[in-house]
Structure formats: C-alpha cells, structure tokens
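These notes open a run of structures that come right after.
Every number in this text was worked out from the coordinates using simple rules, so none of it is lab data. From a predicted model like this one, the values you see are computed outputs, not experimental measurements. Cβ atoms are built from the backbone, for glycine too; each structure is taken alone.
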Structure P
Amino acid sequence: MLLSPWWRVELAPGASSGLHTHPADEIGDVIEGQGEIRMEGQPALKVKAGDGFVVPGGVKHDAHNDGRQTLKLVAVCVMEKGQPLATPAP
C-alpha cells in the first residue's frame, strides 16, 4: 500500500531543517520566502516563493533559510506504508 503524506515546514531566518533523508522522492514547493535546499554531492539549490524542487529518496539533505522572512515550504512523498517519513542523517 502506498501513502502520500504531506507536510508543511516553516523556518525562521537563519534556521535549517537539519540533515535528514526520506524513503522516497520528496516533491516540494516554496510558499513564501527564500532559501537553499542542500543535497549531499550537489551544489546548493537556491529557491524562492513559487519554486518547486525534488530531492531523490535516500539523499541526505537540509533546507536552510538564508532570507529575512520565514521560509515556508510544503512537500509530499509517495512511499510504502510503515516507512518512517524522515530519518536524521549523521
């Protein structure tokens, strides 16, 4: 069975989500603000309100607010039932 949980993230200026992974691709959209999606092995992806992004499943990543207002994101993963939504990464 597949689940499609979605979540909303709000990061204050200078804050980050913390390095983590998801068991499936994360498909996200920036609602407000600006920041970076930092994925292991890739240059930081600059994002702003109206931008979408995809983080491949299993890739260590972190969202960081480098702007002056709250960074607001929404995201979804389509994954197998019983898997954790996110796992902290070392």
Structure Q
Amino acid sequence: MIVHGNAAFTETFGATTLGQPAREALVGLPPKAFELMDLVYSTGKPGACAIETNAGPRRLVVAPRRDPETGEIYGVTTHLRPAAG
C-alpha cells in the first residue's frame, strides 16, 4: 500500500497512486524495481538501484519495514529521487 509520495514519486507516478497497492499502481515501474523490493522483503537487507522511468533516470532505495516488537518484516519502504547528474 502506498502511503506517502515525495516530489520525485508524485512527478513520476501521480498523486492518485497514494492509497493503492504498489504492484497495481506503479505500472510504469520497471521490473528491476520490483525485483529489488522482493529481494529486500525476503532478505531483510536494504538495497538501492538506478532505474529508468518516463520522467527520466531515478535512484530507488528500498528498506525493510519491521515490527518493533517481533522484528518480523511486514513490508518495505521506498525512496525514489532523481538520479545524480
């Protein structure tokens, strides 16, 4: 579920994606991005990669979301920003 979008995110995907499941809303995201999200979710280790979007190159950073009491991973958080130029 998408709960927040920074300026680069909303520029790329639009504000209407907020509140929607990521896999359904982010149809313009390349497969590489979802591969990274799946890897972070399964390993619990953060990661980053460069991706190409319709709005240009972006850097995607993904970190696991953990339950503070159990340590169980229940999702990921992402940060999308313009790629350094």
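Of the structures P, Q, report the one carrying the highest value of Cα Rg over 2.2 N^0.38 Å.
When Cα Rg over 2.2 N^0.38 Å is computed for each of P, Q, structure Q gives the biggest number.
Check the numbers for relative contact order in percent (Cα under 8 Å, 6 or more apart) across P, Q and tell me which is largest.
Largest one: structure P.
One of P, Q was used to calculate distance in nm of label points 7 Å out along Cα→Cβ at positions 36 and 76, giving 2.9; which?
P
Assign the value -7500, calculated as helix-only ellipticity at 222 nm (-39500 (n - 2.57) for each DSSP H run of 4 or more, over all residues; to 500), to the correct structure from P, Q.
Checking each candidate, the match is Q.
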